[in-house]
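Trainee: I've put the structures underneath this note.
Nothing in this text is a laboratory measurement; each read-out follows from the coordinates by a stated rule. Keep in mind that this is a model prediction, so the values were computed, not measured. Cβ atoms are built from the backbone, for glycine too; each structure is taken alone.
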Structure I
Amino acid sequence: MNMNIDLRDPIATDADVFYEHQADPVACRVAHFESRTQEEFIQHWQTITSREDVKIATIDSDGVVVGNLVSWQQDKQRFIGFWLGQSYWGKGVASLALELFVQLLPRPLFAYVHTSNIASQRVLENCGFMLCTHVACENEQELLFRLD
């Protein structure tokens, strides 16, 4: 499937779509992420959008919000994350969007992915990220990837 993908600064109404994406029970299960309530999500969104170190991009396809990318500083390292609506999975959207996003950021970049989230691991690998290590956290295993 050929999709037109653009990255743009988020606008206020994008947060409603991002909330719905992170509330999807299938997506939460795949990402091993506990969904936030709408109130919690709005508070989180206000917090991250006010931080100087956070960079956020909306993934737009012909005027439709399909997901988002975020980058932040943590322990003197820059991390990235991404989240797409389920109807856009498996179409190359995440890889293309991440490839565009990482061009805007200083290196090295890091990303955590749950060991069972093979699709997100492949997205990172498609964009040149290399597996660094396994990390135990809260009775689960995550993988740490790095892009130099």
Structure II
Amino acid sequence: MTAETSNAHYRERLVPGFGFFVAWLLVIPAVALIMMPINAQAAIPTAIAMYVVIAIIFFALSPIIEVSEGQLQAGRAVIPVEFIGKIEPLGSELLRKSIGQDADARNYLLVRGWIHMGLKLEIADENDPTPYWIITSRKPLALAEAIRPKG
């Protein structure tokens, strides 16, 4: 059982949540304390600049999930949607089991710890040794709909 080629479009960047960036605000006083003995006037601007650089790095390195032109791209991996079989939404408990005790070492994982739901995608290509892709997503049902639109 395979999906029909999808012309649907979906795009999501797996950026850390707001709380993550709030917690990283602790970099500002830490860098300022380190800089004070070296150059007191530059301590605060350097600390703020360091925080901005860290935030930009985390944003830029966040993987993208995209469905377009009949292909699913999850991070660096790409697969035509026609090779995706069964799609199973995963809540936090099923996701934890799928990447933990029930995991298969051959699965492709695009998992971010700050996202607690996702999809398990069966790979229906006989030439692909990967049995499943497990992808975390903030909108797993919309992603599933883009992979295999109803109609």
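Trainee: Hey, relative contact order in percent (Cα under 8 Å, 6 or more apart) derived from one of I, II reads 20; which structure? Could you put the intermediate results ahead of the total?
Mentor: On the way: I: 20; II: 28.
Clearly, the read-out refers to I.
Trainee: Quick check: 11, 42, 41, 7, 0 is what I get for P(r) over Cα pairs in 10 Å bins from 0, in percent, calculated from one of I, II. Which structure matches? Don't jump to the answer; show the numbers that get you there.
Mentor: Values: I: 11, 42, 41, 7, 0; II: 11, 33, 25, 14, 11, 5, 1.
Working through the options, I get structure I.
Trainee: So Cα extents along the principal axes in Å, for residues 40-79 alone, computed for just one structure, reads 56, 13, 7; which one of I, II is that?
Mentor: Numbers: I: 36, 23, 14; II: 56, 13, 7.
That value comes from structure II.
Trainee: Taking distance in nm of label points 7 Å out along Cα→Cβ at positions 72 and 88 for each of I, II, which is largest? Please report the intermediate quantities before stating the final value.
Mentor: Details: I: 2.0; II: 1.3.
Max of distance in nm of label points 7 Å out along Cα→Cβ at positions 72 and 88: I.
Trainee: One of I, II was used to calculate mean count of other Cβ atoms within 10 Å over residues 16-23, giving 17.0; which?
Mentor: Working: I: 17.0; II: 11.8.
Value 17.0 for mean count of other Cβ atoms within 10 Å over residues 16-23 corresponds to I out of I, II.
Trainee: May I pose another question? Please state which of the structures I, II yields 69 when percent of Cα pairs over 14 Å apart, for residues 24-103 alone is computed from it. Write out the running numbers ahead of the final one.
Mentor: On the way: I: 69; II: 75.
Comparing all candidates, it corresponds to I.
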